[in-house]
Each structure stands twice: as structure tokens, then as C-alpha cells.
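Listed after this line are the structures, all set down as C-alpha cells.
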Structure I
Amino acid sequence: MSVRRAPSESGRVPTPKAAPPFDPELGAVLAGLGKGSREPITPDNLEARQERDAAARPRPTAEDLRADGRFEVTEICVPGPPGGPDVTLVSARPSGLTGPLPLLYYMHGGAMIMGNAWSVLPRILREWALPLGLAVISVEYRLAPRVQFPEPLEDCYAGLVWAAEHAAELDIDADRIIIGGKSAGGGLAAALALLARDRGGPGALGQLLLCPMLDDRATFSGDQMSGLDVWDVTSSATAWKALLGDRYGAADLPPYAAPARATDLSGLPPAYVDVGSADMLRDEDVAYANAIWQAGGQAELHVWPGAYHGFDSMAPRAALSQDARDARTRWLQRLLAQAATGHRPAG
């Protein structure tokens, strides 16, 4: 079954040209992938791909995440959005640290159709929570197409509101909450920042947007890198259609569904945006950072040369992956250091 792609903002699908080369280390890892791992996701195979992903990405238990006592881990069931079910939050922090600690409120990736709140935590705890003294909450939001927009975002918002209101109980600092996510989770983090601003909800210290999925419409980089990147236009269209249903490609789609459609990016917390030059999502991510600047906001943009979507997860030992992780950590350190001195960065 073919999948209709939403048109670009101009109404035309751009014509791709020569693609930027992959970083040699990253390209070698990509070349070693089995053909089946890069099979496009279509409406016909979506359910099977979800089952395959769940089997390949088992959830670590709370005991696994405690890592022989290095972390305190609790699964919390909190009230969901009006009319919706409760939301599960996985709360974790380095053992022995008393607070109130800054909080990284995190949304996992998986194109809105895959992934879970548990499997992303081992790396986050090891790379950020332990060295930076962060508490972390990972959100188990509902996945498409079982639900559609706005339900996944509303799950995330309900969890954020609950966490901020129960900061004392969680031993976190409600004035030092950083919202973040990767890929689809990065898109949710960007949408959550917009939604919290417009609803007068909990303010965030910053937004960590890692190769965020922001635009349901066609882009030049989407066509340029499709079939070369690990993600492709067919899979992207399938995921967006699963999330948006009949609203996919609609001219009046709200920015909370696809943050690239936002026309007002003022008053947002400082953003860290990173993406690879060989990532399908490159153009929408670069454009989003630029739009924040044009609105008078603060954004730090990194475009990693020769990197494809999710490169640091697929090739964690590559030099470029290490550089990307170090840059993210330094941004978090600066943000937290400024907050510790009583200076809240301007959005």
C-alpha cells in the first residue's frame, strides 16, 4: 500500500540532489545493518513492526535500572488527561543524593509508534543523571495508531503538571525542570514547551531536542536522504498518518501536533537542537532553531557532519557520537550552572 506524503509548505515536494556523505565510522556501521532492519514501515506492516520492535527492545525492570543500588527507581501511576487513563512515569535518581534535584523530564523516541519509557533510561542515568546530579522522569505516553493526536502529548502534559505539583514529594526543584526527548520524543518535548507556554503550565528551564521529529510535511532533506538514511519518507508518512489520522497534511494542523507549523516561537525556554547533516529531519530541525532565533529566543544548534538519524545510538563508540554526547552534556551543565547562580536563561 502506498502512503501519501503531506506536501511541503510551498505545496511542492522538492527535487533531491546529491546527498552529503556519511562520516566514515558511521557509514561503516550503517553498511553492516541487515536489509530487514531498514525495511520501510507501511500501514500494512505497521503492527508487525511494532511487535518486532517490542521484542527487540525489552523493558528493563526497575531492579535492572537500579544497577546494583546506584540509582533509586520508582514507577509512578499518575492521573492522566481529562477523560484519559492514568499515565505511568518512571522516576529515577542517583542513590544517596538529597534534593531538591533538577529534573530531566524525558520523552522516548520511536516515531510515535514504537518505544517505551524504560529502555531509554540506562544511558540517560549513566551519562547525565549520575555525573550531573539529575533526577529523571521518563514518560510512558500512549502510542499511535492506538491513539492519535492529541492524546500522546496530553499524557506528557499531565505527567509534567503532576511532577511540578508534587515536586516536594519527588524531592525535585520545580524551577529547574528541563524537558527533552529524542526523535519523536524531541518533537513531543518541543510541543510540550509550546503547550505549557500557552496554557500557563509549568515553566521549563530548557528544552533538549535531539534530532526532533517536528514536521509532517515534505522537506528537501527528507527527499534527499530517503533510502540512504535509516529513516525514509514512506516510514515517516506512515508514522505521521498513524498519529494524525485524517488530519495528516491538513493546512490547519495545530503546532502542538507538528511544532514546525508554529508561527509564534516567542517566550519559549532555551533550546538545544542537534541533528546530522545526513539525517532526513535535518531541514526541519535547522529551520526550527532559526525560527526560535527570529522570534528573539535562545537556541544552540549542532549539525553533525555525515551523521544519520539516531547515529549516536547506533554507533555509540564513533568519535562523532562521543562529540555529540559531550556537547549535550556541556549544554546541560551550563544551563544548570546558570540556574544555580540565580540566573534563569531568557527564552
Structure II
Amino acid sequence: MTTRPQAAHLPTVDFSRFYGAPAEREAFIEELTSVLHDHGFFYMTGHGVPQRLIDDVLAASKRFFALPEDEKLKIEMVRSPHFRGYNRAGYERTRGERDWREQLDINTEGEPVEAGPDTPWNRLYGPNQWPEALPELKPLLLRYQAEVTRIGIDVLKAMALALGQPENAFAEIYEPSPSQLLKIIRYPGREAAGSDQGVGAHKDGGFVTVLLQDTTPGLRIRTEAGVWIDAPPVAGTFVINSGELLEMATNGFVRADVHDVVTPPSGTERFSVAFFLGARYHARIPVIPLPEELKRSERGVTVDPLNPIFREVGINHLKSRLRSHPDVAAKHHPDLLHLLEKTGTA
């Protein structure tokens, strides 16, 4: 995290062109092909999410984090075997180091599902935890979750076409129940954090991430050349990035870039809302047969010995949650800690 960001910029994609006339849509898809190969990240405009909803979500997030700590701890994640709920700053880890952000995690609202020896990831299904002191948060975040799920699926459709595939090429991997992990996040200033690691360097593990930033910068992306570039907030946009599932499915043609978040300066704070669209837990990620002109540009899948990835979606996601939240793992899933030992992440 000591490399100085260089003068470079992420591309901006007007997604309304995907819904345009056939010629406009075709030109958009052709341009998206280059973006997917050259950049794992881009700014999205033309997304169709009402600005009022965006403003309401950010305002409600700030009200949640302003609650007394004892109110937030009523729904602390360690109370949930499904990895849902509130985390204090420093309670989530990236590559074993503390991330200095507090956050509320929700996923698809549902009921617990019985887990067997061959389906340990079923433990991830279940209800969310919601704050009693802020009853309006549940309907608001579930509405927002539905909107960004729509965006994520439409992005996957556009990506499929850009890769020379049918529009619904990824549907069999995420239907009927994709993972819909949503985080509202607050990064305290450096005087409270005592560290510049808001979130450590990592790749996202799902299909597509839809990130809403407030007004304080901090997000950085590492390019393929190893250069760190800033991705400051841009009003009216989401930051979209592809995850490891797409890198695996395309044998590295689509990039899943390493990124991090730097703690904001003393006396400030940073808010964001991150949505991670993933595959259904029972799916296995295939290798998509790309057209020959694209196949020549495949780069292979990045191998990280400290964080190996598997084509079995459920094991990947379960491993990620166990590693990131060791307190929840120790309390609710001690019988699964061997999964971390096998991958060198204990």
C-alpha cells in the first residue's frame, strides 16, 4: 500500500446505450469488449437507478452508523451463523490483516437451509439481521438490493454478448438464486483507525460488483502493469468491476483487478455501499469457449497460493466468509476450520 498512485483514469461506460436502438447497442457491445479486456473496473452512467433512492440509501446508512454502539451490537455478525449483520471496525480481515471499516452485511433474505457433508455452503442461507432502532432500513435496503441486482444481471448479459455468447450465457450459473451480498460501509478517519488499510488489497470473488461511493475518495485499483490508480467518487455513477468468477469463466480474458481502499484522512470519514452479485452456491464455473479472435487474448487465471479459488462456487464463498470473519467461524463453524488450513489461510 506504499506505491504512489499514477495519473491514469478508469473508462466511463454509458449503459443506457445497451437499451438503445440496434445499431447503438451493437456499437456499445463492441466497445465493451475492449473495456472488459483492458480494465477490470469502469464508471457506469445511464444505469436507471433513481437518484432519490441513492440519496435515501446513503442518508439511511449514515443514520445507522450514528446509532449508539449498543444498538448496532444487537445485530453483531457474530450472532448470525449465516454471516449477516454488523461488524465493528477491525473485525473483518483481508489476507489476515484488519480492515478499518464498520459495516452492515445483508444477503438474500431467506430461511435457513439444512447443510450436509457435501453441501456445507448451505449454512450461508438464512435471514438477515435488522436494527430495531431504524425500522425503515430493511425495506429501503431490500429495494436497493433489487435495483443493483437488476444492474448486475444486465451487465452480465452485456458482457456475454461482448464475449461472443448468447445474452443469457451466464444465467444457468446464477438462476434461480444468485448471491446478493450488500454492504453499507463507513471508514473512520486515520486518527481513529490507526492504519491506512481501509480494506486490504484483494480481488472480488463474485461475478460483478456495483459500488456506490459518497464523496470521500479512497478506492484504488492496481493495473496489470502493477501501477496503482485512484478511482475517486464521480457524481451520478456507480463503479463496476468484474470478479474472479468471470476471470475463471473466460480464462483470464476478463480481468478481476486487485484493489484496495485507503483510510480517509484524520477528521474525515468515508461512506460507500457495495453490492456483490455472485453465482448460486450449487453452481460450478465452466470455461466459456470464446471466439478465436478473443481466445488469443486469454491470459489464464491468476493463482494466489494464499487464496486459491475453486470452480465450485459454494466452497469459494464459504471459504471467503470463514477467512474474513474468524469470530463467526470460531463460534458457529469450528468443524469447518479445516477448509482454511487446507488453503493456507488459517
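Every read-out reported here was derived from the displayed coordinates using simple, explicitly stated rules and does not represent laboratory data. In this text, all values refer to a predicted model and were calculated from it rather than measured experimentally. Cβ atoms are built from the backbone, for glycine too; each structure is taken alone.
Calculated for structures I, II, distance in nm of label points 7 Å out along Cα→Cβ at positions 236 and 252 is largest in II. Looking across I, II, the calculation of distance in nm of label points 7 Å out along Cα→Cβ at positions 52 and 164 that yields 4.1 traces back to I. Which one of I, II has P(r) over Cα pairs in 10 Å bins from 0, in percent, for residues 92-131 alone, as calculated from the coordinates, equal to 25, 50, 21, 4? Clearly, the read-out refers to I.
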